[in-house]
Structure I
């Protein structure tokens with residue numbers, strides 16, 4: 001299988017799993033998806049990215065094949081654009097496997113609806129899972145090594161400042177708020 005096809009297959013897996021994990025199965029038109037994605041990443045990234053949307057059958061489908069190695073999608077109301085390394089990392093996360101060491105980058109310039117900062121697989125806020133909602137941000141995924149010592153690793157993160165999300169887990173990564 002060609003590398004591009006492998007990446008696209010992985011992208012479908014990650015995006016479909018993310019939507020299933022978020023409990024979202026509703027479809028939006030391709031036009032609505034493109035509207036949702038506006039502002040989620042720099043226009044130059046979005047313009048040349050592969051765009052995925054959920055089909056009526058619950059499977060991800062490409063609505064546009066990109067040329068820049070980025071994939072943009074909106075899994076469960078979290079519009080984002082991720083580079084190829086970040087897509088591999090998200091694939092490992094969804095399959096509960098060790099993430100690759102390769103550094104990846106994700107734009108989420110519209111923020112996120114909130115997530116536990118201690119349990120990577122929590123689906124809802126509880127009294128003890130340190131729910132955090134981060135506004136517009138970028139993420140650095142992969143083997144963050146020494147950089148992880150530079151930022152706070154608190155379970156109760158301050159989402160207005162850079163921090164390490166999911167500290168102490170194989171999925172810890174750098175969150176860099178931009179507002």
Structure II
């Protein structure tokens with residue numbers, strides 16, 4: 001297991017092929033997929049293709065969406081990390097996450113995203129990270145605000161209206 005980082009309650013590691021069952025079940029849940037670009041639950045085959053793409057980003061970029069694993073019980077509860085984007089001819093890195101319903105409402109998204117931002121600033125040496133959030137996704141907006149993201153603009157991604165938030169690395173003085 002390649003552990004990327006850990007928090008008090010979580011491990012973040014690379015997603016493996018043997019994680020497919022967990023992610024297939026998660027992506028089959030309509031509420032999990034409510035604010036996803038796909039707009040519908042994913043089949044096992046669609047989930048497998050997504051995981052293959054995620055693993056390819058590790059190789060191409062040195063970062064990606066990482067499995068979020070509860071330390072107690074070693075259960076995979078979702079993923080969190082970075083996705084490369086080109087928006088308005090600008091290379092961007094988006095912080096995103098998706099958790100299984102059993103993990104909702106426990107602060108795991110904020111905890112995992114905070115750990116990812118630490119990686120962005122101190123290991124990947126990024127200066128800026130964005131988050132693309134549908135305005136109706138108030139829980140994700142709340143997570144972004146807790147992590148010092150600020151609204152920048154509204155735009156459409158895959159025909160879906162989203163708000164772009166950004167966080168910046170604090171300069172070292």
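Given a computed value of 20, 16, 8 for semi-axes √(5λ) of the Cα gyration tensor in Å, for residues 98-153 alone, which structure among I, II does it belong to? Value 20, 16, 8 for semi-axes √(5λ) of the Cα gyration tensor in Å, for residues 98-153 alone corresponds to II out of I, II.
Among candidates I, II, the computation of P(r) over Cα pairs in 5 Å bins from 0, in percent, for residues 42-89 alone that gave 5, 18, 20, 22, 20, 10, 3, 1, 1 used structure II.
Upon calculation of helix-only ellipticity at 222 nm (-39500 (n - 2.57) for each DSSP H run of 4 or more, over all residues; to 500) from the atomic coordinates, which of the structures I, II produces -7000? Answer by label: I.
Bear in mind these aren't lab numbers, they're just calculated from the coordinates by the rules spelled out. The shown structure was predicted, so the numbers you read here are calculated from the model rather than taken from an experiment.
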